[in-house]
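Only the coordinates and a few stated rules stand behind these numbers; no lab work does. Keep in mind it's a predicted model, so treat the numbers as computed, not measured. Cβ atoms are built from the backbone, for glycine too; each structure is taken alone.
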Structure P
Amino acid sequence: MSSIISTSEVSKKYVMGSEIIMALKSISININKGEYVSFMGPSGSGKSTLMNIIGCLDTPTDGSYVLNNNDVSDLTENELAEIRNKEIGFVFQTFNLLPRASAMENVALPLVYAGYNSSQREEKALAALAGVGLEERAYHKPNELSGGQRQRVAIARALVNDPSIILADEPTGNLDSKTSYDIMDLFQELHDKGNTIIMVTHEEDIAEYSHRIVRLRDGLVESDVVNENVRSVRTPA
């Protein structure tokens, strides 16, 4: 399998007044194309900082980060924004949907920045919504959708540009247990189709759906293990 993400001795330092906070300390990690990985750790462990660097929302203080064979460690803000739009699909705990826009318009938003015309955007957005089972809700606004449906819209938006990786930050954090398991079933289907998925979660039962679990503590990788007992919400045939 080919590596899609590779960090080498990545560190992240924040200066707050006279205090220096090392959020990450020499993190070296490789993730292959098609993997399904969870980052776990207590508050302050560095998991969100690592996710931000992998998602090109932030840059490391030291070390290198190679995404899809491109070193993105020292890119400008504009260059990082272009990488984010083309290579990465984001799914957030709070959905981050525009309240006055329909599901279709929310999903189509990344395509505006990618240069697609309106008919192309609508076609691709409707296809992405169909892929998450929401084609019949395409013209509903977020307040007309359940929490699980809103998260499905967010997932469709993450997929619409055919990104190299999907980054999910606490994707079930605002959902009840049943809806959480439905969303994890959808992630499982996406992984089965070949998508690379990286998820931050503090919930052990949610992390068990991934195939590899990386635990961080105090800015370091505490453990990095293959999940031998992948959990599935699917009902056996």
Structure Q
Amino acid sequence: MRPSGRTLSQMRQISIETGVTKHAEGSCLIRMGDTHVLCTATIEDKAPSFLKGSGLGWVTAEYGMLPRATNTRNRREAAAGKQSGRTQEIQRLIGRALRAGVDRSALGERQIVVDCDVIQADGGTRCASITGGWVALRIAVNRLLKAGMITSDPLVDHVAAVSCGIYAGQPVLDLDYAEDSEAGTDGNFILTGRGRLIEVQMSAEGATFSRDEMGQLLDLAEAGIQSLVIAQKDALS
């Protein structure tokens, strides 16, 4: 039995609310159970300098957690004067994941920055950030299309992410913190809406895993991604 009482293949409750901030070109608040992340997308008129003259656009991300997103207060990284290695790794992951679903030539020489701020954390914050970040990106791109600033849609497919792991000897979908902290194997799966793999992060936290178990987790992830894509579509409709 999972601590939450969910079945092995049951996602946490998912909700995505769009238009939650006034100024950002795209925004949403994604809730996956008790993990809540505010995602905003900002359109900048020029691409980074390393892309000057290339005709290609860029999508990047920044990630952070509010001090009381967890059960004890974490010091703001700005106060410490530098980002942690974990924060840098996560925001690079989010940027890579979102770019995988973008035709950068169709975007033109501009940059979209997706900010993911964790309001409340209960496991899977990077996965929620990717899933919600894509919705904020979609809304921002829609603005470019509506304004005639681009002529073709640069978003080639949905992008979403979900965690899976081996908990109490069984493969489970969408780990919350209670499961994530005790899982023998933990994985993050990033896929497109068509089921194409973007990135898989898996590690043996407490016990090694077999190829068969990896396949079981991927099967769970594919089903979870489809649920997330439906939630993305519902939010945008």
Structure R
Amino acid sequence: MNLAKPRIDIGFATNHAPAALAFWQNEIGLPFDHTQPIRRGYKQHRHDLCGSVLKINQVYEALPDNPPSGYLELLIARDGLAAPQPMADPEGNRVSLVPSGMYGIERIGIRLGVRDVEAHRRFYTEALGLPQGETTAGGALTFRAGDTVLIAEPAADAPHDAAFEGKGWRYITFQVFEVDREHAHVLAHGGREARAPVTLGTTARISMVRDPDGNWIELSQRASLTGSLEPVH
């Protein structure tokens, strides 16, 4: 995968944006960047997450009570820590501040619970083209997307068909140069299509794919990073 930005973004939706914003800005200390209207009743509050973007999606309609996705926890590297500091935001999203270098994390990491580690190894290395890193003591595999570390660990309660709508961590985003090309590559190597590529005004051209457990992955060709939203054929 040809990344337009050497790291992954992550997002969740909330019906209680003020509490979520207060936690992430004041307790975690993430700088607010801007609010981006998405559609009627839906806007996105974007925050700088060590060069990645934390997307807090404010939704006015009640979120469905769907089971959690496989995205378990956000890990944020902080200098000077001797041990991880686990926390949860008002929505129950798990986040830990971790010592720099833990699992190779220098900026952020994302823990993912999966039903089949080998299936995800094939997906991340073949469909997404990510290099595989070390295997942890608990049998989890690590993958690198630029300087973001993805940690896929076996979990008996991992979803088999994760929903996009719902509470908790729901999706990650890869910023790429050519969405149509990357989307086609994922589908040709075992990924499932969730949403075909579409252009959103002058901001971005995006698509959605799903991993072996149905977890949602956004591919985004953002004009501010790529300079063009034209599909490449």
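Sorting P, Q, R by distance in nm of label points 7 Å out along Cα→Cβ at positions 5 and 149 from high to low puts Q first, with the largest value. If we compute distance in nm of label points 7 Å out along Cα→Cβ at positions 165 and 189 for structures P, Q, R, which one ends up with the highest value? Between P, Q, R, the highest calculated value is found for R. Between structures P, Q, R, the greatest calculated value of mean count of other Cβ atoms within 10 Å over residues 133-140 is seen in Q.
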